[in-house]
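No value in this document is a laboratory result; all are computed from the given coordinates. Just so you know, these numbers come straight off a predicted model, no measurement behind them. Cβ atoms are built from the backbone, for glycine too; each structure is taken alone.
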Structure 1
Amino acid sequence: MPETITIPLKKPLQSPSGEVSQIVLREPTFDEYLIHGDPYTIAASFAGGNPFMVENPEVIAVYIKVCLVEPKDPAILSQGKARLAKQVKEAVLDFFRPDVETGEVSAT
């Protein structure tokens with residue numbers, strides 16, 4: 001798993017120091033994880049039901065602010081639209097998803 005994730009922007013954002021052409025997020029640290037916890041919970045609709053992920057938007061927002069490398073000011077992200085918000089959210093969630101090795105085959 002990469003320690004940073006870079007999201008290239010189709011339309012640059014404006015910062016006081018110039019255009020921002022990418023967003024870079026770093027992986028949360030051990031201590032940050034212990035403080036903020038998981039950004040989602042795995043639940044099931046009934047006993048034996050299919051598991052599904054329930055996101056915690058507040059924790060995701062905290063991780064976005066804590067892990068933002070570029071741009072330095074998280075307020076700049078508000079210039080983006082819903083697609084950008086979704087990309088940034090998914091990038092943060094990727095840090096918490098289990099690693100799946102390519103070519104891994106299930107025994108079932």
Structure 2
Amino acid sequence: MIRPIVLLIISNVFMTFAWYGHLKHLKSSALWMVVLASWGVAFFEYCFQVPGNRIGSLHYTLPQLKVIQEVITMTVFAGFCVFYMEVPLTKNFLWASICLIFAVFFIFKDMK
């Protein structure tokens with residue numbers, strides 16, 4: 001049950017860099033170049049995301065997989081903000097994270 005989570009974490013690292021990494025170093029690059037670079041990074045995202053979801057669907061329901069993905073996304077994004085982009089997290093990020101913890105609770109509440 002942990003393997004799909006590991007794959008989704010790796011996928012999210014690639015996704016976060018594909019979506020936001022260009023904002024740090026490629027701001028002056030032509031948009032078409034940034035899009036191509038992001039697509040190149042996103043290819044690796046899908047190499048981990050597709051098997052992660054496929055394997056995960058053997059252990060989790062679709063809604064559970066989605067909530068797991070959102071928690072991973074927020075966690076990876078928090079690290080990306082602080083350590084790569086050097087953007088501090090705010091109280092609002094904390095509150096949003098607490099809401100995700102409740103989402104995890106409710107989506108797994110009736111799991112048998």
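Remarks
- With distance in nm of label points 7 Å out along Cα→Cβ at positions 11 and 83 derived as 2.1, matching label from 1, 2: 2
- For distance in nm of label points 7 Å out along Cα→Cβ at positions 27 and 99, the highest value in the series 1, 2 is held by structure 2.
- Here helix-only ellipticity at 222 nm (-39500 (n - 2.57) for each DSSP H run of 4 or more, over all residues; to 500) was derived from just one of the structures 1, 2, and that gives -23500; the source is 2.
- Source structure of the calculated read-out (distance in nm of label points 7 Å out along Cα→Cβ at positions 19 and 59, 2.3) within 1, 2: 2.
- Source structure (of 1, 2) for FRET efficiency 1/(1 + (r/R0)^6) of positions 35 and 91 (r between Cβ atoms, R0 = 41 Å, to 0.05), computed value 0.75: 2
- Between structures 1, 2, the calculation of relative contact order in percent (Cα under 8 Å, 6 or more apart) yields its largest number for 2.
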